[in-house]
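These are the structures in question, set out in turn.
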Structure P
Amino acid sequence: MKKEMAFVMDPKTVQYQVKPKEHRNVKGYVWVNPESNELLLLVNGIQPISEKDYQVWIIYNRERSNGGLIQWRNGMGLLYVQPPNVTQIENIAVTVEPKGGSNLPTAPDAMLVDLKEEPVNRIY
């Protein structure tokens, strides 16, 4: 978690708020650093589901690519990735998928983050 914390504290990192589509008690943020090409998703208020995984989709030009599966740490969902061209990402979506994930979304978006909106917190 040290690497993720250093990334979050970097002055070039910007923060966006997760917007839940289903569960209103979900709170979360996405941090993006265009210089280091890093992205961190942290979500509180969701629980692991037996035989299902929360899968993250990175959306470029309205096309979805697999960002990975949310991992669990201290009761929170977490995904840290270094996707190609982080500055080109339009949205981050999260869906509930069969265990292990899927090649394409099989369920509606449970959460969405619009990276074209104004960030919640810009440190610099």
Structure Q
Amino acid sequence: MNRMIFPNLPVADVARVREFWKSLGFTFNDDFSDENAACLVINDQASVMLLQSDYFHSFHKTQPATGTESLICLTATSRAEVDELCSKAAAAGATDTEERNEQGPMYGGSFRDLDGHIWEVLWMEM
């Protein structure tokens, strides 16, 4: 069995976040979505749960975290797709870092989504 992964992120407005990710070409699994949660599909084995902030924090007893709680990386099929996805995110309201980096066979960029979560987009030459 392949292990699936479901990172959970707090968001301020589930409906707004759904529209943001739809504008980048992503889909949602409505079986796991409601007014408190949106299940963002990355692929068959990975989805990200975007949870209304108070709902997110109801799953633990610690105080809400501050700062960067995680850094999530999505792969791209080409250098052009890295640039395209970061640009689309910026057009939809994210903050594109506009810093592209190249390390050997890798090329990447990043953006902060509507709630400040950092998403890296990475292409790797195989």
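Any read-out appearing in this document is the output of simple, stated calculations on the displayed coordinates, not a laboratory observation. Not measured: the values here are computed from a predicted model. Cβ atoms are built from the backbone, for glycine too; each structure is taken alone.
List of remarks:
- At a computed -1500 (helix-only ellipticity at 222 nm (-39500 (n - 2.57) for each DSSP H run of 4 or more, over all residues; to 500)), which of P, Q: P
- Comparison of P, Q by FRET efficiency 1/(1 + (r/R0)^6) of positions 30 and 54 (r between Cβ atoms, R0 = 25 Å, to 0.05) - largest value held by: P
- Comparison of P, Q - label where relative contact order in percent (Cα under 8 Å, 6 or more apart) is highest: P
- Label whose coordinates, when log10 I(q)/I(0) by the Debye sum over Cα atoms at q = 0.09, 0.10, 0.14, 0.23 Å⁻¹ is calculated, return -0.22, -0.27, -0.55, -1.53 (choices P, Q): P
- Ranking P, Q by Kirkwood radius over Cα pairs in Å, for residues 6-69 alone, the structure that comes out highest: P
- Entry that produces 0.8 once distance in nm of label points 7 Å out along Cα→Cβ at positions 22 and 38 is calculated, selected from P, Q: Q
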